[in-house]
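S.K.: Okay, got some structures for you below.
Since every read-out is calculated from the coordinates, none of them should be taken as a lab result. Every value quoted in this text rests on a predicted model; they were computed, and no experiment measured them. Cβ atoms are built from the backbone, for glycine too; each structure is taken alone.
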Structure P
Amino acid sequence: MKQKIIYIILITILIIVPIFALSDFRLSLLSKFLVFSIVAISINLLWGYTGILSLGHGVYFALGGYSMAMYLKLQSQPLPDFMEWSGIETLPWFWKPFQHLPFALAMVILLPVTLALLVGIPLFKSGTKGVYFTIISQAITLIMSILFVGQQGFTGGSNGITGFDGLFGYSLSDPNLIKILYLMAVLILVAIYFIVRFMLNTHGGIIIRAIRDRETRLRFLGYKTDSFKILTLATSAAIAGVAGALFVPIVGIISPSIMSILMSTEFVIWVAIGGRATLLGPIIGALVINYAKTSFSESMPEYWWYFYGFLFIAATIIVPKGIVGSLLEKKWFINALNKIKNE
């Protein structure tokens, strides 16, 4: 028991240290990496545990981000500047409710979940699975990004939505807000980690893993696997939407580039390298890869993408189960974990 208290104290110190040790820029960067870890968890829930690979999670992430961005924009400008440029003189009806924070927060979850249901219900009910679902998720991503770029007057077009005054009475560059957002990112990441952990330990969690491993046998036993897949997709989309909402005040912008196929593919790479079907793998993968990306792009920007490609290939060949997945196969690592649990 005393050992566990010590571990909790050490983790708490590890969380607090960056607030004092890092500059505002680096702390904001770490906050963004933590947000990406939340997205990685949502991908892992769907791909790692249910066996459904989605290359369209950038859309759910962006929908949560746009919901928060619309609220922040209306706090700074009653009529957004990009609407004035497009000749729109009055605020569109679907923008007006976003003047209120409770509505915007509700849409952060409801919009991604609604789209997930519109995608998941017809596809899974018709028996779509495997690579076919992956391809369709890519197509939906492409359609949505084109739609948002084309609606310049309502979405800001390719430039997206930016120019926010601030949040909670602070400007986005205020050091106090940067610290608050960092702590929010940590708390939300921890909360979602334990929520997903709880879900996976329930009867439903066992079923979705059985869908990944032996879906046909599960159907023979009388389970409606399509319903479980729809529910998992909706839950995953909701988590991605929450991450998107947190991303906007940290970065200060949301644009259609966030929902691109490239961004969705990066999400998947983080999970693959960190270790899918593990709880910590997506978090480790997102943090390590984004730290490496930042470091290499600052020192050797022309070589970064070559390294990124090599890293993914090497991870696939050398450690196909990812960083955490490979460690879990080591006896010394398992013994260490068991020791911590027993103490």
Structure Q
Amino acid sequence: MRKGTVLVTGGAGFIGCALSPGLVETFDRVVALDNLHPQIHATRERPAALASGVELVVGDVTEASVWDSVLADVRPDVVIHLAAETGTGQSLSESSRHGLVNVVGTTQLMDALNRHGLPRRIVLSSSRAVYGEGAWRRPDGSLYYPPQRTAAMIEGGHWDFDGEPVAMDARVVSPAPVSVYAATKLTQEHLLKVWGAALGVEIAIVRLQNVYGPGQSLSNPYTGILSLFARLARGGKTIPLYEDGAVRRDFVLIDDVASAILAAAMSDAVSSTPIDIGSGEFQTIETAASEIAAYYGAPQPEITGKFREGDVRHAWADVTAASEILGWTPQYSLRDGVRRLCDWIEQQPNVPPA
């Protein structure tokens, strides 16, 4: 049985397009608000991957007049807030842009809903970046939070901290951002939680690990490490690996992310604690790159020892809470996901060289 109206901010982006078929099947009305930013949408046209049943409104979430225009016609029961600037490295040089879209865009959403009518629930797409380096476990079993890695530490080839890293789980691990992007995403969480608690709006927060898969931008230099690896391998180039190649990441296929967000929108109850969404296991960067190189018959990846400012050492999710609260579990392995990504890339008419 369909349930009311859903409004999706950033709804024409990578995740929004993947989510759109499920939303059309679930809700009576689906409206996407998106500014079609040229960094993501080179032609500024409606994406072919956006389900035909979605009403697309082109507008900027940072502008109050846009919100007033949209909400004069749309009375959402559920809002899925995807709109965000997402480049970790880019946020260091374009901090105002990230603050404007991620923070002010969220407060404009809140104020506009106050003016026009409150939804039942807001689902926020947050990020594993809010954890920073996350928590590490000492030999005695206690947890500690390491500081941001220093230049001296990196130059000396000391990639890891003392002890062992632990999986990211909002019930156990506290946020500790180490990038401007991460700080703005955590601010989104805080803003919506206090606002929702005061006004009786349910707030569901999903913290996503590294999302990849068919439909991801092949031209945006700030997102999609696996799509970049694929473009390199496709051209017969050697994939360069930063640090020692042993960086752990949780690569979660877009199909699994879409089903998780839909579950957060439709579940009978939501948690006051953010829910971590990932593949259920970690992979090293070297393992992921090797899978892609094997698909294309490219040379084995090469460890470079380079380091990108703002990167954390290890990150992966404990998805137990997602299973218990949302009834959701990931369905795709890295090998399956890499095959789906690369098969899709091979179907694209204009794949930019890496």
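S.K.: Assuming 0.96 is Rg/Rh (Cα atoms, Kirkwood Rh) as calculated from a single structure, say which of P, Q it is.
M.R.: On the way: P: 0.98; Q: 0.96.
The read-out was computed on structure Q.
S.K.: Tell me which structure, out of P, Q, gives -9500 once helix-only ellipticity at 222 nm (-39500 (n - 2.57) for each DSSP H run of 4 or more, over all residues; to 500) is calculated. It would help to have the intermediate numbers written out before the result.
M.R.: Details: P: -25000; Q: -9500.
Label of the originating structure: Q.
S.K.: Looking at structures P, Q, which one was distance in nm of label points 7 Å out along Cα→Cβ at positions 50 and 82 calculated from, given that it came out as 1.0?
M.R.: Numbers: P: 3.0; Q: 1.0.
For distance in nm of label points 7 Å out along Cα→Cβ at positions 50 and 82, the value 1.0 is produced by structure Q.
S.K.: Then there is this: For mean count of other Cβ atoms within 10 Å over residues 66-73, which of the structures P, Q scores highest?
M.R.: Values: P: 26.5; Q: 15.8.
That would be structure P.
S.K.: Supply the structure label, taken from P, Q, corresponding to relative contact order in percent (Cα under 8 Å, 6 or more apart) with the calculated value 32.
M.R.: On the way: P: 32; Q: 17.
Traced to structure P.
S.K.: In terms of distance in nm of label points 7 Å out along Cα→Cβ at positions 90 and 130, which of structures P, Q is highest? Before the final figure, lay out the partial values.
M.R.: Values: P: 5.4; Q: 2.2.
Answer by largest value of distance in nm of label points 7 Å out along Cα→Cβ at positions 90 and 130: P.
S.K.: Ok, one more. Who wins on mean count of other Cβ atoms within 10 Å over residues 210-217 among P, Q, i.e. which is largest? If you can, show how the numbers build up before the last one.
M.R.: Numbers: P: 14.1; Q: 22.5.
Between P, Q, the highest calculated value is found for Q.
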